[in-house]
Structure formats: structure tokens, C-alpha cells
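Visitor: So, here's a batch of structures to check.
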Structure 1
Amino acid sequence: MSEELVHLNVAGGVATVTLDSPANRNALSRALLAGLEDSLNAAIADEHARLIVLTGAGPVFCSGADLKERGGAGEPGRSGPGALVTILKRIWDSPKPVIARVNGPARAGGLGLIAACDIAVSVDSATFAFSEVRIGVIPAIISVVVLPRLGAAKTMELFLTGDTFSAAEAAQAGLLNAAVPADRLDESVGRYADSILKGAPGALQGCKRLVREVPAMSIDAAFELTAAWSAEYFASEEAREGMKAFAEKRPPRWAGAG
């Protein structure tokens, strides 16, 4: 029986997905990518999970691609670049918010996982690097999620130099929302999770769509779409419950919140 490289635990409305491949510093091997896809799919489908936390076991978050394994370019399915595309899209498009709990250093594809998440909190001792150019390749796939987080100028600098940068620099650049001491990591992640759990599930999903889709639209198209969404959400069952709870000075009872 093969060793489980990714663990899923659901408790208190939070699905925690943990990379656990210490032999290769949580590198994105074929087996780990397959396990990560399965765990993400299960977390998204689980009616008891309202948000997802992605983290790593041990001292490293993710060291990037497993260089001992070589998949063909554009290889589909559960191995090679196609698997990473699938995982980044699952995180990016997840109807449930995804928090990266960055327990240690990340390199290359590991930064893609962080950038795809909605919120990222790291230990302040972690270091980061887009190290691809140093081995003669490019951060092609992860650029799709990194560019919206960092912008063109900072992405260009970090991609071209391959230099290592600190958690503080990552937070300043926008890759992280916060960099905190190791003994405050769970507290900080928990604070974000507690705040998210107060929101309506449908509204949370709608907020993700706003942030993902509006920046790519023309101003006219954006106003047309957001006006329609605004009317839709104000007419929703969630809005009725939220406004009623506000008037009655009680916590709202969201459908599907457990």
C-alpha cells in the first residue's frame, strides 16, 4: 500500500489539506499531485467544510517540482504539467475560500500554490524564490496565478533574477497577506478562518468571482455584470436571512453552514 502524501481533515467547518512528503521537501511529485487533487476535490465536495486551509508538514511548505520526475510538456491527466494546471485551477476557482498556511520555505511551483490561494499567511522565517531560471526553465504555468498577485514589474524582477526573498518582502509585494512568528501562525490563520466563517457561503463565492473576473473586464462590461449580480444577491435567501438577523441582533443561520 502506497504512503499517503496528502492528508485531509475536516473539523469546525474547516478542511485542512496537508502536504506530507518529507523525503523530498513536499515537492510536487506525481503521487503528491494526485493526492492533492483528490483532497481538494473532497474538501470542495464536503458539505461540512466551508473553507479550505492548505499547508505543509515539517519545516518546508513546498520545494516546487520534483526534479527527479520528468513529465512531457503539456502532459494531460494526473501527472506532468497538466496535473499542476488542474490543481491551480481548482484552488483559484474553488467556491470555498482557500487559505495558504505557509509553514516554511517555498520555491518555484510551491509559490504557485500560494498565489492561487485567496489568503496567504506565512511564518516570518520562511524564504521564497522563483528559482526556475537557475536550472534553465521558466515559471510558465504558475505565472498565470502569480501575475495577478504581484503585478508585472515585481513578477519580472523575481522571475528574471531567481533571487531568494524573505517573508516580509513577500508580504510587501502582495504574495502574502501576513508574515508572523511561528508561534502565532495558527492564531493568525484561525483569525482569518473565524472571520470567513461568519460570511454567507454564497456571498463568499460571489466575492471570489468579483476579484477573479472584474479586473479583466472593460468598465462597461464590469458595471453591467456587477449590477446584475448585486440585484441577484440582494434578492437571495442569504440576503433575507442576513438582514433579518441584523435586525434581530443575532448571528445569521446560513444554509449549509452546519
Structure 2
Amino acid sequence: MKIIVAVKQVPLRDSQLRPNASGNWIEDNNLSFEINEPDAYALEAGLQLKEQHGGEVIVLCAGPERAGQTIREALAKVADRAIHVEADHLDALDTLGSARLLAAAAAAEKADLILTGLQSDDVGAGQTGVVLAELLDMPHSTIIMHVEVKAGGIRVKRELENGWFQHIEMPLPAVLTIQSGSSKLRYATLMGIKKAKTKEVKRLTPADLGGVATAVASIEKIYAPQKNKQTQIFGGDPKTAAAQLIEKLKFEARIL
């Protein structure tokens, strides 16, 4: 089974973020980066399928040169090889533009299964996997907790709301977006880190892929939310005041 896992490099979760000079993205010159956590679960799902059924796991990443660190991290966890689409200004692309890059790079591999994380920690649109499936004309399913290979296809477990799950049988090839927490993430071993240095990383540019990196939407402005303090006094007896407080916490603050 040939499995492609799309991963993204994102800023460390505890990074102090601020807008760049243009105000349309974050200033990333002095940030540290890591693999997008939902993509780490997609990688783990791919590696487990490889261990059960054989084949290979190919890491696919679009990003600047520094994304090579994230790719090597994935290879150290026993992925077999990688494809790096080197794009310096990936933040200028919308979901469709990014998915076009990934689809063009993945098409030649003719994989049985393409896995992505449910969403990215930086943008959080949760659309790339679905758009990727559409571009490749493959069936897809989202919020996947478990994948079981069956004769002629796969059976997946989807997480729904309120503790409900859905089981779906799908043909291959297919695209799945993996839910975070669906399994326990492995650590890279010392041997895995050493071997990662010798594994193949195929480097491509948008020009190599036919110049498919175009955007139809753009971010106009990002900014930190403004902080303000507001005091509200509830009148009436304690029971009435408590009811008013609960209503505010439920429907305005949305913390209950």
C-alpha cells in the first residue's frame, strides 16, 4: 500500500505572534517551527497502516526551505521518503492554491491513500484535505478516528457530535483527514534520526508543477484582539441575579 501523508510546518504553539509589516500575516523571521499537530496524527495513522499491511509512507510538504526540518522529523519516525514543494510565500496562497500544489505533486505517485490532518494550527480552515480530494477526483471522508483495510477498499470510523460515531466503507484510492488524538504519537528513535539523513527528499518548485500555485482569496488584515474591561451589575434578588449571570455566561461569554 502506498500512502502519502501531507504535513505542514507551523509556528510552535507557545510562540509570541505579532503581525508583519504588511499586516496581512504573522512576522515569522524569529519564530521556531514544528510539525502541525493534526498532521502528526495523520502521519501516525499512515505508519500504523504500513506496519500492518506493508508498502511505503511518503511525506508531502509544501513550504519554504526551513520546512526541511519538519520533513526530516517525519522521516525519522520511519516514513520512507519525502516530497518537498519549495514555496517561499505559502502564506500568500489560499486553501485552493495550497491544495493545487499538493495535488500536482501527489498525482504522479498514484497513491492508494492520502492522509492529512483535520486542520492546521495556524489557519485552521479544515479545508485542504477535502479540496485535495476534489482536485484529484478521489472519494474522501473527514474527522477519521480509525482506518481498517478491507478487501477492495477501507472501512473508516468518523467522529460525530455528542459522542456519536459513523462507520463508512470506501473504495481506494481515497483521501482522509485524521482527527487529533486518534492514536498515541510515537517518538523518533536515535536510529530513526540517523537514517532520516540518508532518505530521499524530492524537491520541486511550483514551476516544476506547471505553475499551479494561484490564489482566489487573500487575507487583508490580521490583528490582536482588543482588550477591554466591562462591569455589569445584576439587580434583583439573588435568584434572579444568578439566572441573569448564567444567561450571560451561556449566550454572550459562551463559557458554559
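Just so you know, all these numbers are worked out from the coordinates, no wet-lab data involved. Not measured: the values here are computed from a predicted model. Cβ atoms are built from the backbone, for glycine too; each structure is taken alone.
Visitor: Which structure, out of 1, 2, was helix-only ellipticity at 222 nm (-39500 (n - 2.57) for each DSSP H run of 4 or more, over all residues; to 500) calculated from, if the result is -8500? Working shown, then result.
Guide: On the way: 1: -14000; 2: -8500.
Computed on structure 2.
Visitor: Here distance in nm of label points 7 Å out along Cα→Cβ at positions 52 and 92 has been calculated and equals 1.4, so which of 1, 2 was it run on?
Guide: Values: 1: 1.4; 2: 4.3.
That value comes from structure 1.
Visitor: Using the calculated result 3, 15, 24, 20, 14, 10, 7, 4, 2, 1 for P(r) over Cα pairs in 5 Å bins from 0, in percent, for residues 4-83 alone, pick out the matching structure from 1, 2.
Guide: On the way: 1: 3, 17, 24, 21, 18, 11, 4, 1, 0; 2: 3, 15, 24, 20, 14, 10, 7, 4, 2, 1.
Answer by label: 2.
Visitor: Turning to a different aspect of this structure: Taking 15 as the value of relative contact order in percent (Cα under 8 Å, 6 or more apart) derived from one of the structures shown (1, 2), identify that structure.
Guide: Structure 1 accounts for this read-out.
Visitor: Matching task: 2.5 is the computed value of distance in nm of label points 7 Å out along Cα→Cβ at positions 12 and 236. Pick the structure from 1, 2.
Guide: Values: 1: 2.5; 2: 5.0.
Only one of 1, 2 returns 2.5 for distance in nm of label points 7 Å out along Cα→Cβ at positions 12 and 236, namely 1.
Visitor: If percent of Cα pairs over 19 Å apart, for residues 108-187 alone computes to 30, which of 1, 2 did it come from? Don't jump to the answer; show the numbers that get you there.
Guide: On the way: 1: 30; 2: 38.
For percent of Cα pairs over 19 Å apart, for residues 108-187 alone, the value 30 is produced by structure 1.
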